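Below you'll find the structures, each written out as structure tokens.
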Structure 1
Amino acid sequence: MRPLWWALFVVFLMLSGCSDDVDIYEPDPLVDLDNQFETGVLWETDLGDGTFDKTVKISPVYAYDKIFAADGSGVVAAINPDNGDIIWRVELNVAIGGGPAVASNVVALGTQQGEVIVLDVKDGSEKWRKPVSSEVIASPAVGDGYVVVRSVDDKLTAFDVVTGEQKWITDQSMPSLTLRGDSAPVIVGGGVISGFSNGKLGVFLLDNGRVAWDRTITAPVGSSEIQKLVDVDIKPLVSGSNVFVAAYNGNLANIEASNGQIIWQRELSTYQEISLSELLLLVTHENSYVSAVNRSNGVMLWTQKALHRRQLSAPVALGDSIVVADFEGYIHWLSRKDGTMQSRKHIDSDGISAVPLVIENKVILLGHSGTLYAVTKE
């Protein structure tokens with residue numbers, strides 16, 4: 001169990017960074033903006049009743065020429081990306097906490113009741129479901145014959161993708177207080193990569209769960225439990241032989257995948273996923289600044305501060321623009337070159353925190369209302 005989760009979630013939304021004092025600020029109001037272009041809504045599709053727990057990471061994914069999306073109320077669907085038509089839709093009648101993850105002809109999801117559920121990619125029929133040690137609020141990983149799930153008690157559990165047989169389980173030491181959020185594991189090169197609440201990144205052998213290596217991204221410092229928060233809550237970003245990862249209250253790092261050697265690191269606190277656009281790492285800070293970082297050396301090239309404390313989503317790139325969404329349901333377009341504001345549009349009155357998904361010239365957004373949108377530049 002994780003004590004004080006909900007109290008801490010409220011606290012960390014109010015934190016300005018690594019400060020001795022907790023400053024309570026309202027999100028910065030939006031200033032008038034002359035849009036350089038407009039945002040067109042190509043289609044919208046209602047999935048379910050929406051996501052009430054806004055700390056879980058439920059984001060749409062693209063695979064097998066379809067969009068796969070889940071709703072916190074238990075709805076999972078496959079959607080035609082061209083027009084938003086629902087190809088299949090199932091109701092699992094359980095609160096989904098992580099996923100979907102799609103590969104090996106299956107759709108895998110984690111639940112807030114401590115289960116992993118695997119569906120057939122063709123029609124959504126249930127193939128198997130198994131319990132894990134605690135609730136799951138991060139996407140499972142699927143690949144190489146396995147489904148690997150990270151639960152909130154810092155345990156990784158691996159299952160056979162076909163039968164659901166549990167293959168191994170491993171865990172890490174947990175601090176007494178953590179953020180409500182988890183790092184989604186990644187399967188690559190015969191291993192599983194995951195971040196943990198103690199500020200470490202670990203690689204585990206896929207066939208038996210043994211530790212290949214682990215590395216501390218950020219070490220706890222300070223006198224209070226809140227100051228010592230160093231959770232690695234983001235999904236490791238693997239690119240070739242490099243792993244990019246970041247911690248809350250800590251560092252952004254580039255790590256050699258084969259041995260865990262740190263190539264470079266810089267101070268940067270985040271709990272949102274990071275993305276890659278050519279030579280740029282795109283990062284949303286924990287205070288909702290947005291930055292572009294040189295992937296080769298960690299030099300920060302620009303930072304946009306106008307959306308301070310607006311609880312931004314992770315950033316993604318589309319052409320010469322970067323897209324983020326906020327807690328009030330606005331989509332913001334920034335210049336990829338220098339971060340200047342280009343355009344904005346209000347999309348979902350319940351807010352958006354899911355990672356935007358880019359498919360060709362479209363951006364797919366999942367609102368907390370349970371509506372899936374496809375938008376583009378006009």
Structure 2
Amino acid sequence: MNVVVTGIGLMSCLGSLQTTWTSILRGKSGIKLYHLFPELSAYPLGLINPQASKIDKITQQLLLATLQDGGLQTPLDKCGVVIGSSRGCQASWEELATQRYNSNHSSNSISNWLSTLPDQPAITTARYLRTKAPVLAPMAACATGIWSLARGYELIKTGQCQRAIVGAVEAPITPLTLAAFERMGALATTGCYPFDFAREGLVLGEGGAMFILETDELAARRQAKVYGRILGFGLTCDAHHISAPQTVKGSAARAIKQALERSNLEPQAIDYLHTHGTSTALNDRHEAQLIQHVFPQTVATSSTKGAIGHTLGASGAIGTALTLMALHHGYLPPCVGLNNLEFDLDVVTQARKAEINYAMCFCFGFGGQNAVITLSK
């Protein structure tokens with residue numbers, strides 16, 4: 001039994017799945033300079049709208065787009081749900097804290113506080129589907145998206161369900177999130193330039209991606225289109241440091257090797273790597289060394305964060321969606337924003353037509369969270 005992807009929904013600062021994909025192939029970026037909060041400086045951000053989005057709205061729009069793309073209608077009472085988020089409804093809690101501070105710490109509260117817990121995107125999805133199958137809400141920093149895909153894959157492989165809606169959603173543009181990354185010195189001031197000598201840091205973005213996973217038998221029975229197949233994954237955590245990566249031979253490398261072993265592949269079989277590529281000094285250097293350590297020098301590599309920003313917990317889901325588009329259409333997406341490559345890698349700088357049979361997507365989160373997924377046609 002194989003697990004295939006039969007529907008994708010995506011939202012980013014460049015728009016929907018198709019709009020985002022087409023724009024990236026053309027080398028366009030949706031990142032712009034915004035000054036949203038008077039107490040903070042202006043920063044380049046990847047916003048869907050001129051103001052910061054709410055996570056519930058992103059979740060609803062993503063779910064509808066995914067179901068439409070996959071040709072499914074509700075109710076889906078036997079469909080599993082795995083929707084993660086690293087920040088969840090943090091914006092609502094920041095609003096509550098601000099209200100209390102501005103009213104001399106009165107007893108103001110969010111009346112519907114139960115709908116602001118971290119699992120809300122998963123709950124919203126499950127209620128809409130009216131499912132009775134398992135509902136999960138992973139939270140693993142920037143590795144959340146691939147964790148969600150892995151959990152959905154396992155639900156199907158273990159026979160708990162034949163179909164699952166999986167993915168990750170993020171609305172991280174809040175004063176606290178920006179202030180935290182600002183204090184770390186991790187925010188770029190002009191743009192996002194992965195693997196470039198002149199890279200300054202990350203650019204926060206919002207959005208997410210959802211997928212319909214199902215058995216290949218079920219997909220064939222309903223004559224569904226298939227974007228690709230999930231072969232395997234690797235998940236590790238080293239807790240090496242709150243933000244810095246471990247050595248090149250550490251747990252990130254083990255996650256890659258786990259994914260390859262579970263997929264019955266050797267490193268030289270991989271045609272394309274969608275990297276985490278955050279445009280920070282530490283991540284890009286570590287990731288470049290990691291690729292050089294594990295893979296042949298000829299493997300094609302790129303990051304799409306220069307076009308849409310870093311969506312934190314949703315970045316692995318969005319990266320997987322764009323990797324599946326590369327497999328499906330036979331084009332490698334370019335590393336938008338890259339002008340002067342620092343590392344000895346085959347980084348794609350313009351859309352490149354290619355025969356892609358096997359691809360991998362990387363995510364490396366704070367706290368040593370490492371997640372890798374292997375995909376095929």
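What follows draws every value from the coordinates through simple rules; no lab data is involved. Just so it is clear, the model here is predicted, and its values are computed rather than measured.
When helix-only ellipticity at 222 nm (-39500 (n - 2.57) for each DSSP H run of 4 or more, over all residues; to 500) is computed for each of 1, 2, which one produces -10000? Label of the originating structure: 2.
Using relative contact order in percent (Cα under 8 Å, 6 or more apart), single out the structure from 1, 2 with the greatest value.
2
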